[in-house]
Structure formats: C-alpha cells, structure tokens
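Chemist: Following this line, the structures themselves.
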Structure P
Amino acid sequence: DRSIDGPGEFIQTNIIGTFNLLQASLGYWKSLPSQVSALKSQPSQETFRFLHVSTDEVYG
C-alpha cells in the first residue's frame with residue numbers, strides 16, 4: 001500500500017484536500033438564498049448537497 005510507504009502525500013491530498021473542498025462548498029452555500037425559489041430550478045441552502053466520492057485507498 002502506497003499510503004504506508006509515503007503517508008505525507010496521502011495526508012496532503014486526503015485530509016487537506018477534503019478540507020479545501022469543504023471550505024469552498026461552505027463559501028458557495030453561504031452565497032445561496034436560504035429558501036427555495038418559486039422557480040425551484042435555482043439552487044438554495046435548503047437544496048444544496050455536498051457529495052464527496054473517493055477511492056478505496058483512502059479507506060485502507
């Protein structure tokens with residue numbers, strides 16, 4: 001397993017990378033209106049979802 005031989009690279013990409021994605025998503029979420037619009041096609045804080053998919057190497 002490459003994560004055992006070089007854990008620093010995996011910490012950088014998995015932990016720091018996920019943190020950066022969450023920070024960016026939070027900033028986007030804060031910019032959205034809190035309620036669903038009448039058009040219902042516009043995103044809102046109520047309808048926003050963050051979906052993070054990763055590889056099996058993250059789970060070891």
Structure Q
Amino acid sequence: MENFFGLLKQEIYHGRIFNSFDELKNEIIEWIEYYNTYRIKKKLNWMSPIQYRLLHSQQQ
C-alpha cells in the first residue's frame with residue numbers, strides 16, 4: 001500500500017499545481033483507474049491488478 005501512495009504522489013502530485021480540489025480529485029480518479037486496469041506489475045506475474053484478480057477468481 002505504501003508503494004501505491006508513493007507512486008501516486010510521484011506521478012500525479014509532485015511538481016504540479018492544481019487549480020482546484022476537483023481538478024486534483026479527477027486526476028487521482030483517472031490515475032487509479034489506469035493503475036488498476038493497465039499498469040502491469042512484476043510481482044503480479046506481469047499483469048495489471050484487475051487482470052490478476054480476474055484470473056485468480058476464475059480459478060477458485
């Protein structure tokens with residue numbers, strides 16, 4: 001979980017200025033969708049979190 005928030009801060013927050021809270025909130029929502037859907041992770045056998053969960057839920 002610490003890695004998730006570290007990446008979120010690094011890729012979304014640091015070095016950027018947001019004009020409103022809603023702008024920041026929307027960027028975070030879009031990033032979470034990207035992270036869960038498209039970002040592959042080595043420890044998940046090179047799958048995104050959603051792919052990994054779907055694969056393992058079908059095996060049960």
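What follows is calculated from the coordinates using simple rules that are stated; it is not laboratory data. Here the structure is a predicted model, which is why all the values come from computation and not from measurement. Cβ atoms are built from the backbone, for glycine too; each structure is taken alone.
Chemist: Going by relative contact order in percent (Cα under 8 Å, 6 or more apart), which of structures P, Q comes out largest?
Modeler: Checked P, Q; max of relative contact order in percent (Cα under 8 Å, 6 or more apart) sits with P.
Chemist: For which of the structures P, Q does the calculation of helix-only ellipticity at 222 nm (-39500 (n - 2.57) for each DSSP H run of 4 or more, over all residues; to 500) return -17500?
Modeler: Q
Chemist: Let me ask something else about it. For FRET efficiency 1/(1 + (r/R0)^6) of positions 14 and 38 (r between Cβ atoms, R0 = 35 Å, to 0.05), which structure out of P, Q has the highest calculated value?
Modeler: Going through P, Q one by one, FRET efficiency 1/(1 + (r/R0)^6) of positions 14 and 38 (r between Cβ atoms, R0 = 35 Å, to 0.05) peaks for structure Q.
Chemist: Sticking with this structure for a sec: Assuming 2.6 is distance in nm of label points 7 Å out along Cα→Cβ at positions 6 and 30 as calculated from a single structure, say which of P, Q it is.
Modeler: Q
Chemist: Taking Cα extents along the principal axes in Å from the coordinates of each of P, Q, which one would give 53, 19, 11?
Modeler: Traced to structure P.
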